[in-house]
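Read-outs throughout are calculated quantities, based only on the coordinates presented, and are distinct from any laboratory measurement. Everything quoted here is computed from the prediction, not taken from an experiment. Cβ atoms are built from the backbone, for glycine too; each structure is taken alone.
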Structure P
Amino acid sequence: MPHSLASIVNQTRKPEDVVIVLKPSGDGSEKVIRSFSTQLPIKLVVQVRGNFTNAVQMAIDKARGDVILFLDDDAVAEERWMEKYENLFDSLPNVGGIGGKSHKAYIQNGMVVKTYEPFYDEKPPRNAFYRKPLPEYLNYYGWVSRSGFMGAKAPPSDVFLSTFLGGVNMGLLRDAVKGCPPAELFKRSKRVLWNEQTLAYCAKKRGYDTYQVLGTQAPLVWHIQHTDSLTRR
């Protein structure tokens, strides 16, 4: 978390508020958050029950900006991260959500070592009959299928229509997802859809499009990799 918050302090475009949803664990997170309270307009939301999708929903409910940017607590944003998102939301047509680019990072001797390794697998899944897109996604290059599985094909450029937003680094228009219940939809889903695709679908049902952005104009973050353990793999 300290690396993540430090990267927000160094943004070229400063945030109106920084919403942190925290489920207390006794690991000292509260102390880290307090240490940044004079540098960032932090709004701390304590989560006492529920899972990650509940945390996402709580963050959306508490955010007050027109655009909500999501960053994992173990991810580090480039200095122009917010600036790039602002430019994209101002320029892309009918935009309700944007997924940026994520690379891997490692901690060595207390320092963040950034790499060019992609965090997400960029190879599209194999085409199959059960990956056919829903009718509203026929012109998308990453979509939700009729069966609930994700489908994708190679995009024509670095900016393309997609539901693959990637929760470690994404932006959503608040009007596109306000009132969308990702926790309830996740609970009801028999396919266990990712919360990012659920939010993208809510945006689509409200008439907005969602994009994935690659290349130099993409907002970039580095996701810190952790070693395997009995509880993390």
Structure Q
Amino acid sequence: MELKGFIKLPAQKFTPANPLAKRKKPSRVIVDKTPVHCSVGDLFPIKLEQVRKTRFEKIFNGLVSEHHYLGYTQPVGEHLKYIAFSSDRPIACLAWGSAPWYIGARDRFIGWSKKTRENNLHLIANNLRFLILPWVQVSCLASYLLALNRRCLSQDWQDLYDHPVYLLETFVDTQRYLGTCYKADNWLCVGQTTGQGKLSKSRQPLLSKKAVYVYPLTKNFRRELCYDA
């Protein structure tokens, strides 16, 4: 109301600390960077570990910070972090978090109302980061890890947050990538983002438009997502 000139507030005496604004960049992680060129089978057994709230979480944060083109940003809300290990050597990182409030292509695919979306958005997990470490160049590894992760993700979510997830989503910057690993794992491309960003009030694209891919984790995902209690 002050911005609109209706009232005049007294001068601010105290600015509360924002721990997220002053968060330190993750420490650099020292790992074996010997180049890996082989088949997926040669990496077996591959172990996918959920590392949030474990001693491996700092390793995840450091690897993503140093090697992912978007860097590391601390997720807000519900989220899980995974590291894929081959013979105790990290080879990839995957992060999942809360779904964005509104994505037109996704919401039309689901067919839910605004009220239902508000109630059930927590039943979708968004693939925030997917990193194959740059010295690991193995054909079909990315799609294999996606399949491995989606088979355990809903149960892991249930274990930590007391509810499952029924649909996975991700956004692919098509100026950089073709989305090949998602296509190979049978994800569905349902459209693209508007490029307006989450908080923009402009109707003009401010960001690059991204392809929207989804993967239903159950045949009855629409019934679960559209359920109104």
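Each of P, Q could give Cα extents along the principal axes in Å, but the derived value 69, 45, 37 comes from Q. Calculating distance in nm of label points 7 Å out along Cα→Cβ at positions 54 and 174 for structures P, Q picks out Q as the one with the greatest value.
A value of 27 for relative contact order in percent (Cα under 8 Å, 6 or more apart), calculated from one of P, Q, originates in structure P.
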